[in-house]
Structure I
Amino acid sequence: MASLSFRLDGLRALITGGGSGIGKSIADAMRDAGAIVVVCDVNDSTQPNYICDVSKTSDVEAMFKAIERDLGGLDILVNNVGVPGPTARVDEMDPDAYDECVRVNLGGTFRVTHFAVPMLLKTKGSMINISTSAGIFGYPLRSPYVAAKWGVIGLTKSWAMELGEFGVRVNAICPGSVSGPRMDGVIEREAQVVGKTPQEIRTGYEKQVSLQTFIEPDDIAASCVFLSSPAGRFISGQVLPVDGNIETMRSN
C-alpha cells in the first residue's frame, strides 16, 4: 500500500484572518508543507496579501477577483476570521454588539465561501472552517460567539453534503482555549464581569480540560495541514475538536 502524503506541494491556499494568531500559524504551517499561501486580514499592519473585511460583500468579491488574477484559482480555503464578541449576560448585552459578532463570524464565513466555491469546484479542493469548542458546548456570557460558532458547524455539515458529489471536502476544527493575546483578552473581560481575578479565570479554563492545559496555535495548524493533505482525502463533514478534551465550558 502506497503511503499517503501530508505534503501540500503547489496547492494554492487562502487563510482568512491569516495575519496573526491561529491564522498566521496555519499559514506558516501550510507554507512549510509546500503550499502557495495567501492571507487576508482587516488589519493592514499585519501585512496581509489582501485587506478584506469579510463582513462586507464588496470587499470579499474584490478579493476573489484579485486571487483569480494572482493565483489563477484556489485549492484550499481556511475560514479562520473571527472576533470574540461581547462578554455579558443576555439581558445586559448590547444588541448591536451581538449583531456585529454574528455578522463577522457566521456571515463572513458564508460570504468568503460563496465566492470561493466556484474555484474549489474546479480543483476538487478542500475547505476548513474554524469553529470552536463553544460551537459544541454552551458557554455562559458569550452567547453571540456561541450562536455564530454553532452556526459554522451547521454550515460545515450542510456544505459537505452539497459539495461532496463534486469532490470538494468540507470540515470544521474546534479549538479549545488557545494561548495568546486574544485568549488573554477573553479572560480579562470575563474576570471583570464575574468579579474574579484573571488568574482565577485562567485556572478555571485549565480545569475545564482533561489535559488541564491550554493548547498552542501550532496544534490547530497541524490539524489543518492534515485535513488539507492527501492523507485526509476521505475526511469530510467532520467536526474535529483540538482542545485537550474539554469537559465543560463553565470556567467558574
Structure II
Amino acid sequence: DRVLILDSSADFLSVGASGVVSGWIRIRGKGGHAGYPHLCKNPVEDACKLVTRLCEEYRVIRASKLSKLNSPPNSPFPKVWGRISFTIMKLGRGEREKHNIIPTEAIIGFDMRLIPEEDETEALREFIDYVNRLSTQLGIDASVEILSAQRGWYSTDEKFVNEAIDALKIAMRATVGEENVLVAAELGGNDGTFFFKRGMPTIAFGAIRPDNNIHTRGEFVYIRDLVLLKRFIKELLTH
C-alpha cells in the first residue's frame, strides 16, 4: 500500500512533515497580596523570566537542527529547521484572577516542532533537561508536563515520489498552465507519521497555502487549489 496525505500544502509536493511536541511548563511560587510582593514569590514573573531565556537560548538550539529535506517556499532557512513557540499563559487550577493577587502557580503552554528525521524521545529528553537546568540556575520551581509527542516522517520510496511529481506536472498543466513542481517538507505535522511507522510509502499534497489564515479567523482554501488537487489525485491513481 502507498499513502497520499491530503492535509497538506498546495504550493509544493510534500515528502515529509515535522514532528510535534506539546505540553505545559508549570511554575510554582508563593502567593499573596500584590501590595506585599516582598512576602511572595511571583510565579508569573518567574514564568516571564524563564520563557525569555528559553526564547533567547533554547530557540537557537532548536533552530540548529536541520533536516536533509527542503523547507517550503519563502522560509527563513533552506532546509526544515527545529522550532519552539510559547502559545499559552494561564494560572493554575483554582487560582483567582484578580489584579491584586499574586498567584501560587503559573502555567506556560508550548509547541515544539521537530525536523522530520528527529527522534521524539531524544528531543523530549533534551528539552526537559534544559528547562530543569535553567530553572535551577534562575532559582525557579518549574516542571515540564508533556501532553503529546508525535515524531515526523519522510518519504522512503523514490519511485513513488517520482510518479507523484509526474502526476502533479500533468495536473498543473491542465489546470493552471504550468508544470514547475517544487518538492519540500511540511513545517506542520500530519497523519503521515502513522503510516510511516508502519513502513508504508507516504507523500502529501493538499489545498493549504500560507495566506489561507491557517488556524485563525476566516480560514479558507482557494477553489482553484481544490480543482488542482482533484486532478492530481486522478492522475496519480491512473499513472
Test item: distance in nm of label points 7 Å out along Cα→Cβ at positions 40 and 192 calculated as 4.8, pick one of I, II: II
With relative contact order in percent (Cα under 8 Å, 6 or more apart) as the yardstick, tell me which of I, II scores highest. II
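From I, II, which structure was mean count of other Cβ atoms within 10 Å over residues 48-55 = 20.8 calculated on? Write down the numbers at each step before the final one.
Numbers: I: 20.8; II: 16.4.
Comparing all candidates, it corresponds to I.
Starting from the value -9500: which structure in I, II was helix-only ellipticity at 222 nm (-39500 (n - 2.57) for each DSSP H run of 4 or more, over all residues; to 500) calculated from?
Values: I: -13500; II: -9500.
Here the read-out was taken from II.
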With mean count of other Cβ atoms within 10 Å over residues 72-79 coming out at 22.5, pick the structure among I, II it was computed from. I
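Ranked by distance in nm of label points 7 Å out along Cα→Cβ at positions 120 and 184, which of I, II sits at the highest value?
Biggest value here belongs to I.
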Of structures I, II, which gives 0.99 when Cα Rg over 2.2 N^0.38 Å is computed from the coordinates? I
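Throughout, read-outs are computed from the coordinates displayed, never taken from laboratory work. Because the structure is a prediction, the values reported are computed rather than measured. Cβ atoms are built from the backbone, for glycine too; each structure is taken alone.
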